[in-house]
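Throughout, read-outs are computed from the coordinates displayed, never taken from laboratory work. Just so it is clear, the model here is predicted, and its values are computed rather than measured. Cβ atoms are built from the backbone, for glycine too; each structure is taken alone.
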Structure P
Amino acid sequence: MSPALLEGLSVGALALAALPAALTIANLRAFGRAPPPPAGGAVPRVSVLVPARNEERSIGRLCRDVLASEGVDLELVILDDDSHDATAEIVAGIAAGDPRVRLVKGKPLPAGWCGKQHACWQLSTAASHDTLLFLDVDVSPTPDAVARSVAFLDASGAALVSGFPRQLTTSFLDWLLLPLIHFILLGFLPLARSRQDGSPGMAAGCGQLFVTRRADYERAGGHEAIRASLHDGVKLPRAYRRAGLRTDLFDAGDIASCRMYERSADVWRGLSKNATEGIGAPATILPFTLLLAGGQILPAVLLGIGLATGWNGWPTWAIPVVLAAVALTWLPRLLEAVRFRQSLGSAMAQPLGVAVFLVIQWVALLRKLLGLKTAWRGRPLVPQ
């Protein structure tokens, strides 16, 4: 490479690595945890709503976790979404011994709906209370999780809040890729501005844990407004903001954990299924590829080239620029590893993780452009 090219790449890598590093440092302070419920306040009445499809391995644990909740008057409503295993039987057995549990039989999936959105919409109509907490089966809440999530909803003044649980990893790909959830959120969304700017483009959330009030949910159109979406984590907050309602998010890592996948193949399919509604969308994939590849992969590539060549032919001032870019690549991941109890090894593998993540986005987009259909939990991902 020519010295001029090395200079340009070094400066570009530093600039692109500095952006998420600076935003992460600012956002780590803004990304607060849910507060404890106010002392002496009324006990909130909450409907915990859980869509379930073929979840016989997890549904019993989920019921036990939710029913151990403290400081709330709750009902647990579980919708059996055409399961082919023992999910419904397990829930029915638990409901027979605890009146707080109700099993709802899901209706057939209509054309134009995705399964989870249809299940959540039915759950909202079955709920008895006005505070709705949508929870995925693979989330494990602590006894104070429901009460504190509702306390955050009250304290924030928002109409919809979303908690980001701690992500537990068991396979290589989830170890490598799932920590990027926090990296992308905190590295590319200015949280302070998001709370002041009500535009849909500044919305974010995590579909694993949502809390809202019934009146706000209905005003925003609820899950019916995003019926065809596969990505409720992004699309539901945007629907609220289009209705003129505020949304917010919080760090739920101390009150909930989530084990989304068990195998690397599941991680690939899971991240692929909604990629084209987020970073892998045609309008966003090119700028995000530039930002992520330039700031998270290029610094390591330049460092490797420099070490392999003994920095021969490099402008002297470009060497510390490359070293600074490499440090900024790892800085946010190391800070997040400490804050969110993530693997330090995964943090050090950041360039590889980002590279694999970008491949997933591009493959998902290519499959969409080619009209190829895939399935998730036995259903086609493209609504019929």
Structure Q
Amino acid sequence: MSPLALGLLASLSLVLAALPACLTLANLLVFRRAPQPAGTAVPTVSVLVPARDEAAGIQRMAMAVLASCGVDLELVVLDDGSRDATASIIEELSKSDTRVRLVRGRPLEAGWCGKQHACAQLAEAARHNLFVFLDADVSLAPNAIARSVAFLDQSGTSLASGFPLQLTGSFLEWLLLPLIHFLLLGYLPLGISRRNNSPALAAGCGQLFLTYRHAYLKAGGHAAIRSSLHDGIKLPRAYRRVGLTTDVFDASDIARCRMYTRSFDVLQGLSKNATEGVGSPRTIVPFTVLLAGGQVLPVALVAFGMATGWHHWPTWAIPIGCVAAACVFLPRLLETARFDQSVLSSLAHPLGILLFLGIQWFALARRLLGFRTSWRGRSLVPQ
């Protein structure tokens, strides 16, 4: 490769790496944690949990919710055809705590994704007008709901979504799940998203949503995204399409989630909804350029330069390549400090990006070929 070509590649990689680095720095200042409640009013809340085969952790989640302070709540768990002891655990708990209710889910209707079908039924069953949609694998701190409600009210938004701390165990959890924060903070300008209500700038985390009944109904609820596998993106977009505002907050200090327990589950989980996010036909090529060019290429160029003694590199391009490589790791190291992530995982970031992109392309290929995937024993229609 000619010296000029190397210099141009280094310059391009710097531009692509600097974008998420600068945006992360800006976003970390405004991606705030939920505030302490103001005033003495105690909100009345329906905590709504869809559950399918969650026996391993459903009691831990329920006990954490029931230990909440500063709110008057009911906990409604919908058993979505579980094949394990999920329903019996909640049923037993409801005998000792009247705040707990078990709802038996209706059979899945044609055209619906299982989670959206379950959440729509939970909204119908809720007795209170303030909804907290919570995944069964999320554990809350005692003040989590009260503070999340305070964020919803103080922000004046119609739908608030918290991003919990992601717990990791297996290798692919450790390598890939920290990318949730990296993609959010590196490629979505949160300040602009709060001023511009475009659906294209919507974001959320399906693990924790808060909204009021009237806003939920105006947006069409989960029926508006009935076939979606990715409520984290699709539900906020549904709200924005009808003129309602949405916002996100850092819930890492009040909520924890262990989404997966095995590397295989990570692959299956990330691929099942990939084609509604980064891996969609419209976004996969630009995101491949952004991620491969900005998060892998700078490190590859510097590694090549060091291995060859920087021969054939123009002198002016060497510092450009090194700065670009530093920009690759800066966001992840900042997020490591903020969200209690692994330093080694941050250093393995380029490998994680390559694998993440591979999952996106694999999921898109499966979709285009008409293959179905499955989750929790259900076959999912390709989106």
For distance in nm of label points 7 Å out along Cα→Cβ at positions 102 and 350, structure among P, Q ranking highest is Q
Compute distance in nm of label points 7 Å out along Cα→Cβ at positions 14 and 206 for each of P, Q and report the one that scores greatest.
Q
